[in-house]
Structure 1
Amino acid sequence: MKILVVKRDKIGDMLLTTAVLTWLRQALPHAEIHVLANDYNSWVLIGNQDVNQMWSVPRLRSNGRFSLGDIWRSVVTILRLRRLKFDWVLVGNGEESPRAIKLGLSVQGKQTVAYCESSSCYSALSHPLPIPQYLHETRRLAELAAPIGLLVPMQLPPPHYVLPTSGLAFTTAWLAAQGLSAFGYMVLGLGARRAKKQPTTRQVLDWSAHAAQNWGLKTVFMWTPGKSDDQNYPGDDEIAEPVLTAGSPHIIPFRGPLHEAIALIWQARSSLFPDSGLMHFAAASPGGVLGFFAEREASPSPDQWAPVGPRSRWVEAQHKVADLTDAQVLGPLGELITSFPGLPHAGQ
């Protein structure tokens, strides 16, 4: 059996998909499992042993312009995939994604499965499925395999990521330069792109001071570089600035490339992140994560997007993260910090 999973979303979505890829490999050990991604998220699967082959297509529009070279590379990839004659093409989105469905159908597999609002809009889909409600994204993705005849288990494997050796080399050098050691710090990050999901300057300063005084941990403070009005990749420089201006001795700022940020998260005792791609990576890391959610009526819900993993926790504010009390945050964070496997309790 040949299965193609189409995943053209962001990096956090791709990371969540690894849980389903592991389950598919366990359920169908002799199947050929391929993934069709884009050039933005495909690196998440480097080193993943559950995938037989990774395929990537470029994003066809950059800064409002199309590249003829990228269009040609995409066409060549699709033609190569068609020749493989996939038995099943699973459009890996928990909701309807017209672009992803179009990409999946272009492969011309024998059976193509996708979620959609109305099956009449996609007559070529062999299995148009109704969009599920009140299910986490990982389970939504797994349910796409139901037409194959697979029963989704009560508990799926956790998402996972293979940290490259270059990431470990970077953290070794960077931590040494900062006077830090592996698992001897916590990470506190911004990056939700929604102001109501971001902690305030006061919260960042207070939580980092608490970590230093009670657990002996400094805080690596990271944020998405760039201006908030950048149309392609909005950043958090303006939100981070007052934290940096405060000059806290407990905070070590990090404003660097995404791969280096993930490597630092992998060596942290634990992390705090608003709902974002980095929150999901932190959930898959050894230290785990405390995730922040807010404004459920207007923002993605933790019911669908909560961090997944044995060391994952999350808290939700009714309106904005600024409304969370210190006890609501430091309580579950303390549980993560002091229960880190293989280490004595913090402060001992």
Structure 2
Amino acid sequence: MTDFLSMTVQQVEGLPETKAQEVLEAWVKAKKAELPQALAQSASKAHVKLAKKALYRLQSSGVEVVTESPKGSAPIIDLTPKNEFPAVLSMQLGTGERAFLFAVPIRGGGGLEVFQGIVSDEFGLAQFGSERANRALYRKRMEQLKTELTTRAMLVPMERLQLELGRAITLNERTKTPYGGEIEQALNSIGVSKKDPDFPIPAMEPGDSENREGGAALHAFPEVEQWLPSEKDLVTLSARVEAIRNGPLPLSDEQKDEKVKKLAHELAAEVFTPELRMLYARRLWYSAEVIEFQKRDADAALARAEARRLAHETTASRFLEQLFVKALPAKK
């Protein structure tokens, strides 16, 4: 079988789209950008589209991608890691928070400065601190994380962590949520700069529209099962359910149950504005990365498909409806 990582642009251009996509998938998994970068300059619009999608995924995973190159020259990308120690990003909670951890070698010493904290996709950097650690112990812990998949976290290159922190501090500025001068100084020292947190979700793919029912199944995943509506929406849900179950209308238990179920669907449509749908689309996209790290590719594909639907459709979402269905208060 052909080694996908040794193929040239000309060879890939001669492949049908499905096969070209397999080649690009191999480059994305290898975190190598040279071929997708060069293919993005192809005369074939179909191959350019595939290459740009691959480049987006590479950027999201922390690989530096050159978006433009001088005319007449092939793009050159320096993929040499600036920090040999991997970083950690946890799964994202339903509140939009995720934990992070990364290490920076201490100059003139043999140890590490290990930074850790929490970022929120609504408010930015929420917690940030550091402590000293032993290099060997840190490496050992990182190796354990590769096999301890129940931790619901993934290892990423330092460049990816810098990107996430850059997105977070932009949100801090937007929401006027300060994080302190000492923290700002520490972030500057490790090369963190402001980045746009509003990254685009890729366009819909064939089959996405036909598999809307699959969105509800995501709530069985460990990464999503604890997600619930906001506290404000839970209060609204509880009050409306109470009005149905104990209201003056002479309804049977079956009729009340039907109205309650319908209420959950109505609230999902009422609450989720286009902006909020996009927020949840990005949460699912992040979750898909953690799921993919655990080698659950089929589950990751389901999460990505629902993310694309939330971002690009306005129709009812089984995923969003299930948020309210599973939050329905139990009968007294």
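No lab work stands behind these numbers, since they all come straight from the coordinates. None of the values given here were measured: they were computed from a predicted structure. Cβ atoms are built from the backbone, for glycine too; each structure is taken alone.
Some points to look at:
- Distance in nm of label points 7 Å out along Cα→Cβ at positions 5 and 37 from the coordinates reads 1.0; which among 1, 2: 1
- Largest in distance in nm of label points 7 Å out along Cα→Cβ at positions 53 and 133 among the labelled structures 1, 2 is structure 1.
- Label whose coordinates, when semi-axes √(5λ) of the Cα gyration tensor in Å is calculated, return 37, 21, 20 (choices 1, 2): 1
- FRET efficiency 1/(1 + (r/R0)^6) of positions 141 and 301 (r between Cβ atoms, R0 = 35 Å, to 0.05) derived as 0.75 - corresponding label from 1, 2: 2
- Parent structure of the calculated result -11000, given that helix-only ellipticity at 222 nm (-39500 (n - 2.57) for each DSSP H run of 4 or more, over all residues; to 500) is the read-out and 1, 2 the choices: 1
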